[in-house]
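Engineer: Pasting the structures here.
Just so it is clear, none of the values below were taken in a lab; they were calculated from the coordinates. Just so we're clear, the structure is a prediction, and the values are computed from it rather than from any experiment. Cβ atoms are built from the backbone, for glycine too; each structure is taken alone.
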Structure I
Amino acid sequence: MTIPAEINAPSSARIGIGGPVGSGKTALIEGLLPLLAARGISIAVVTNDLVTKEDAERLQRGGLIAPERVVGVEAGACPHTVIREDPTLNIEAADLLETKFAPLDLIVIESGGDNLASTFSLDLVDYWLFVIDVAGGDDIPRKKGPGIVQADLLIINKVDLAPHVGVDVAAMRRDAEAVRGGKPVILTNCRSGDGLDDVVARLAHDVLMAE
């Protein structure tokens, strides 16, 4: 992929969304899209999968965003490689969206599902979220993976499942807050929309208002 010479430094905010497979990253994007659009925020999305474009195709079919504003990147390797070690493919995809749909306020870059060691290069994003879910176990925050500790915002998703998997959500949140040094933690149920207004408010405060 060749970047046109006329591309300048990005004017949009770029946020990353990472987390394990099945934690609800794509569902989070689907929940945020209409809330951000209602605020008049112009958005585009880059998704990452190993050797498919499944998440991009899901968003393109969903009717929540114009399909041409979604680009799928096939990582072809460990998913965190293209968001951390060599984010070139994602930078190129984001730059091309920036040029095509300028002015964009926000580009969301979703990582392919990965483990708790997944982090984003700050050459790629300005701010990043890490999504875990209660079905993965209430010991996840205590494992202190880089995704848990370093993300700008930690989201504990699928809180509605807690009674079914024997998880104490309040304790899980306390454990997460204890290892994050004051950085925010938000509880969500992306399918019902619970907590998503809080996520949008946090993004507006930390990212969009800073632009």
Structure II
Amino acid sequence: MEFQSCFPIWDKLKKGQQARILGSLVSHRVTKGAVIHSGSMDCTGLLLVKSGQLRVYILSEEGREITLYRLFELDMCLFSASCMLRSIQFDVTIAAEKDTEFWVVPTEVYKGILEESAPAANYTNELMASRFSDVMWLMEQVMWKSLDRRVASFLLEEASIEGSITLKITHETIANHLGSHREVITRMLRYFQNEGMVSLSRGVIEITDADRLEELGNQP
């Protein structure tokens, strides 16, 4: 898999612009748990996932986390280069949820191309709008959706990602995704277990009644 076949607007760039990207392109391979970007002071560049899975999240002053969105194969992240967008002050952390390979286009290179290329500027605006839509959706979930419904939806989403109803995930990890506390998540999962929706063991959550979880997650 080559960068040229994965970058959506590659054919719309001029030859010189393509050469500048290829001449500066950096490929990385990281293991699960690695932090690859941290805060606005860390201006990594435009990031394109080749394989694996990344988590983009924000961190409060008290140390609580909440996931904004995840990045999968061929997904791109612009917040990792937010320093080139002067009106954006968005401190995010990006960490690998699985062993991951990705490309980075250095900020100064992509910024130069943005100033020259209308297709690149249009694509960047669309990408930024899409990511802000993700953030706004998250805000709606946090503000208007009860925690039990959010946990139910998260478990089903995780099962879909992993392709399994047996989830190797800790209560702390779920709390970090949802911006909650581990103790609260533990109480919620025990309630789910008492209701027959999940089965709990150390480091593992098995979904035993997906239909009821879905019904709970979809409640208004």
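Engineer: Could you tell me which structure in I, II was used to calculate relative contact order in percent (Cα under 8 Å, 6 or more apart) as 26?
Structural biologist: I
Engineer: Given a computed value of 53, 36, 32 for Cα extents along the principal axes in Å, which structure among I, II does it belong to?
Structural biologist: Label of the originating structure: I.
Engineer: Match the computed value 14.9 of mean count of other Cβ atoms within 10 Å over residues 111-118 to one of the structures I, II, and report its label.
Structural biologist: II
Engineer: Could you figure out which one of I, II the value 16.3 for Kirkwood radius over Cα pairs in Å, for residues 103-198 alone was computed from?
Structural biologist: Value 16.3 for Kirkwood radius over Cα pairs in Å, for residues 103-198 alone corresponds to II out of I, II.
Engineer: With helix-only ellipticity at 222 nm (-39500 (n - 2.57) for each DSSP H run of 4 or more, over all residues; to 500) coming out at -13500, pick the structure among I, II it was computed from.
Structural biologist: II
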